[in-house]
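So, here's a batch of structures to check.
No lab work stands behind these numbers, since they all come straight from the coordinates. From a predicted model like this one, the values you see are computed outputs, not experimental measurements. Cβ atoms are built from the backbone, for glycine too; each structure is taken alone.
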Structure 1
Amino acid sequence: MRLLAAALVAAGPAWAEGPLPSGAVADYQLGGSYPPAPGVTVVVRDSTDVPEPGLFNVCYVNGFQTQPGAEWPTDLLLRDEGGYPLADPGWPDEFLLDISSSEARAANLALVAPAIRACAEKGFDAVEFDNLDSYSRSGGRLDVEDALAFAALLVAEAGKLGLPAGQKNSAELGARGRDEAGFAFAVTEECHRWDECAAFTGVYGRDQVLGIEYADDLRGSFAEACADPDRPGSLILRDRMLTRAGSEGYVFDACPSSLVDQ
């Protein structure tokens, strides 16, 4: 954790308003919770998990696809050419929600809402909704307008419970996620790998973006990612499977706090 040690330097003043704490150093713990490394101030965990006491906690909700093993009414799932529920090619045990009409969006919102409510009841500070970009895997059955319309419903539902919501990935939206859906911050995977960090930091500000790079597919070195002037304020390195600390294959490192060098 060479770079993490530098993050222990006192953070500078906040320079952009938003829910995330100034000078955040995050850990992405979707593979299961464990005690965060010294210096970590933000933790992202699944809605089925619990927050880390004393830190800022972001709750993960799979907002646009089903969770593996979840029971879901088949008439609220998108269908393929054969009439079968359409799975995410990268995650074949996750099925795309049908958000192609206002009626379908309302019905699916009612089924996602309990996870959002669980986040609030457990004491999470914010929520991120995954698979906003599922429309790009729908074979033309959904489009970006469908995604933004459903995102706005999810954000509003979270807002009723006092939870600011984060945009997950989808650099192609530009400012639309913030302006039309109401997202207050962003979580991005591999933005340095694909040279799209500015699409998030330019919209939300560096200190309101949490970034994750994966050790198995870096563009250059992690130190080079940390030196990217457009990178998120909190940029970490994780193993692809997001394993727990102490597990085989576990990787975690973090860039120095961006606000130190503003």
Structure 2
Amino acid sequence: MHRTVRALSRGLALISELSARGPSNVVQLAKQTGLNRTTCYRLLETLREDGYVTFDPMNALFSLTPQVRALSEGVSSRDLSSQAALAAMFSLLDQVSWPSDFGVFELGSVLIRESTHPFSPFSVHRSMVGRRRSLVRSALGKAILTASPPALRREMLNLTASLVEEDAELAKDRRFIDDIISQTREDGYASSVGGSEPGISAIALPIQGGGPVLGSLNLIFFSSSMTPDAAAKKYLASMRVAVRDIERRWSAANKARGKVT
């Protein structure tokens, strides 16, 4: 039997952890893999030079690149969209302090794929990834609905009516949906006050993916602290920058992915 190469196993452990967690810093990776930080840095730098990992110096986050697909099918569209969103979300958090979520439409509701709640000083939640929000009552859902073409919007609402019992009647209410679309377009952003939970408000913007709407980005705040209109006046410009950054990263990741598939 030949001796095993420990460094290879450690490098694969880092790739596996990045695939499972998404963009991460060295402290997180060292903790999850059991490696010391110096070893993590050396292995990550090797993976970066070989094109399997990228580093965002603004947020000190390492991410997998689409080149990993040359080894396996480990990088999916879901991974790419989350990677595209998270770096921009951390930049937004640095500016506004309030937490944000990145959500996508799935099976009649909005699935939260990434969140900065664990890192915000103003968050009362520490676990948001994997939670669902209403398509017709949450700011995340309203943003996606409004930005979707009419035919796709009808399909989304039909799914909601058939799969989400608590939203079924609202999804069938044409006047209610028309009011959502009209108000969101007039404001230039989607909003909710207590739509997901009492005392919590949000504003949100859609994220375009070069075809169907990729998802949406929200900003969460206490209803007692400000109105959606006040939040928009203070933070909407920063949110638009974040959305453009996500769209740019998504486009670049897909182009790179196409070169290796």
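Assign the value 134, calculated as volume of the Cα convex hull per residue in Å³, for residues 33-112 alone, to the correct structure from 1, 2.
It traces back to 2.
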Task: For 12.9 (mean count of other Cβ atoms within 10 Å over residues 217-224, calculated) the corresponding structure among 1, 2 - done: 1
TODO: Taking 20.4 as the value of mean count of other Cβ atoms within 10 Å over residues 105-112 derived from one of the structures shown (1, 2), identify that structure.
DONE: 2
TODO: Consider the structures 1, 2: one of them gives 40, 17, 14 for Cα extents along the principal axes in Å, for residues 121-160 alone as calculated from the coordinates. Say which.
DONE: 2
TODO: Kindly point out which one of 1, 2 the value 7, 31, 37, 20, 4, 0 was derived from, the read-out being P(r) over Cα pairs in 10 Å bins from 0, in percent.
DONE: 1
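If distance in nm of label points 7 Å out along Cα→Cβ at positions 97 and 177 is computed to be 1.6, which of 1, 2 is the source?
The structure behind it is 1.
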Task: Structure (1, 2) behind the derived value 17 of relative contact order in percent (Cα under 8 Å, 6 or more apart) - done: 2
Task: Identity of the structure behind -6500 (criterion: helix-only ellipticity at 222 nm (-39500 (n - 2.57) for each DSSP H run of 4 or more, over all residues; to 500), calculated), options 1, 2 - done: 1
